[in-house]
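Peer 1: What follows is a group of structures, each given as structure tokens.
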Structure I
Amino acid sequence: MELEFAKMSGAGNDFIVIDNRRGAIGRDVRELAKQLCRRRMSIGADGLILVGESRDHAFRMRYFNADGSEADMCGNGGRCVARFASELGVAGQEMEFESRMGLHQAEVQEDGNVKLGLPDPRAVLMNTTLTIDGEHLTLHRVNTGVPHAVIEVDDVEAYPVVEMGRVIRYHSRFAPEGTNVDFITVKPDGTLRLRTYERGVEDETLACGTGAVATALMMAALGRTRSPAVVMTQGGEPLVVDFYMSDHGFCDVSLLGDARIVYWGKLQLSED
């Protein structure tokens, strides 16, 4: 069986995106995601995205991490799948689509950037302390579709993101589901410089959309930034987080940034 796919990049996060509205992929998708996302041995990506049928909206998005686990949402993945759907004519430049997280509105702009609306964040917990090897870390927790722990550091460029991120991701405080870990430095011009250790990829990624949102919201809650917040990713591409903040929390959250098709390809899958 032959399937067309797009290799896409959203500010550095890379994805394999497949139109599965006819249900051609009926096998264990988790195992397929692990196989296809394996770098150097296959296509390689941070995750696999399937476009499925939706009764009431343009389509339904399913997102699988590189380790095969299915996530409720991926911010940059959501922006990429909106661009993919627009290119295929599944949706127009403005659309509504579903994920396990809920309903999203997206706009594919003329310059190729995509703006994605996200549900209000939940499970906000500010200024908690975690002690690791004698070091006391202040972190802020929020779920922006997936759970995040946000930690401000003096110099994120020099910080051991992978080593500390892995320890925190698997810490008993966040068991059993674990957490994504965002390390942030606020630059003098107000730009947020972000590096993220992603659960499911189990490594640092070049960008993280829900992490950029988590970071912007937590820094806004601390009075360190305001909307729209510019977040610079490890891949060098900016993400812009827009939101409304009140005494009752955050709403009207959106994520804007680059979403490009790197190339189109064809997969040969066995029928079993």
Structure II
Amino acid sequence: MNGTGVPLVTPFDRDGDLDADALAELVAWVEDGGVDFLVPCGSNSEAELMDVEERARVVEIVADAADVPVLAGTGHPGLRETLRQTDLAAEAGADAALVVTPFYYDHGDEALDAYYREVADESPIPVYLYSVPAYTDVTLSPEVVGRLASHDNVAGMKDSSGDLDAFQRERRLTADADFDLLVGSGSVYAHALDAGADGGILGLANVAPERASEIYRLHRAGNDEQARRLNAELVELNRAVTATHGVPGAKAAMRERGAPAGYARSPHREVDEAVRADLAELVADATP
């Protein structure tokens, strides 16, 4: 996986039921925006609000509709659920599995190292590590990442910490491995590419896939300064649809663009009219 990936939102109807038709349409919408791969069942997808079978169904719909690779979120707090989810994702057509750090209980570096090795040993598809401490309060250390990169079935990592210092250490410690290092924060996308990232998995790409993809294309063409300028123009929109207003904000912003985003599942609540108006203005300023 390299280039710009989108942690695809999951369209639900107003009753909270999966809208399969809208999900398939959304795949086409973001692909038209130029993204390089799709990531269903991650944090932006509300994966933790879905059961195992529902997640598998989402991956199946996305894989059937997609013309680009699919990196499916399969992580749960426990090993058994993660292995089952990963098997189901592989059966549904996913190309690789994105496995979030086990959370809720406190696990040290040795336990995290052993856990990922167990997952990778059993997984029928390549495994990508996923560190998102803002949601899990668990951080994969660069040292653990460096050790895991030597495993034949650990293919890369999504680092959503936003810590560029740690990111650069991860890049150095995995430099000798065939290891895709992906950033998970749209606000630092261009800077992470400068630091050696192979791409990113960006919530921003749900709302502005063509703009997020352009940052990567500019970087690849050697236009790093332009990439950083474009990234700076998108920071406020990125913050609004991630840290500030979360999934309901992202879906509201997507609806402003006519994307079939659906609605957020409870306990999320829809944004109010004032927030929607602010999002509409940010979308208008940031997108063609």
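Peer 1: Consider the structures I, II: one of them gives 4.0 for distance in nm of label points 7 Å out along Cα→Cβ at positions 43 and 155 as calculated from the coordinates. Say which.
Peer 2: Details: I: 4.0; II: 2.2.
Attributed to the structure labelled I.
Peer 1: Of the structures labelled I, II, one was used to calculate FRET efficiency 1/(1 + (r/R0)^6) of positions 115 and 211 (r between Cβ atoms, R0 = 30 Å, to 0.05), giving 0.25. Name it.
Peer 2: Numbers: I: 0.95; II: 0.25.
The read-out comes from structure II.
Peer 1: While we're here: Once distance in nm of label points 7 Å out along Cα→Cβ at positions 51 and 195 is calculated for all of I, II, which comes out largest?
Peer 2: On the way: I: 3.6; II: 4.1.
For this comparison of distance in nm of label points 7 Å out along Cα→Cβ at positions 51 and 195, the top structure is II.
Peer 1: On to the next question. Cα extents along the principal axes in Å computed as 47, 44, 34: which structure among I, II? Walk me through the numbers on the way to the answer.
Peer 2: Numbers: I: 54, 36, 30; II: 47, 44, 34.
Checking each candidate, the match is II.
Peer 1: May I pose another question? Assuming 1.7 is distance in nm of label points 7 Å out along Cα→Cβ at positions 131 and 219 as calculated from a single structure, say which of I, II it is. List each step's numbers first, then the result.
Peer 2: Numbers: I: 3.0; II: 1.7.
So the calculation was done on II.
Peer 1: Determine which structure produced the value -5000 for helix-only ellipticity at 222 nm (-39500 (n - 2.57) for each DSSP H run of 4 or more, over all residues; to 500), calculated from the coordinates; the candidates are I, II. Mind dumping the intermediate values first?
Peer 2: Values: I: -5000; II: -14500.
Source structure for this number: I.
Here, each number is a calculation from the coordinates, and none is a lab measurement. Computed from a predicted structure; not experimentally measured. Cβ atoms are built from the backbone, for glycine too; each structure is taken alone.
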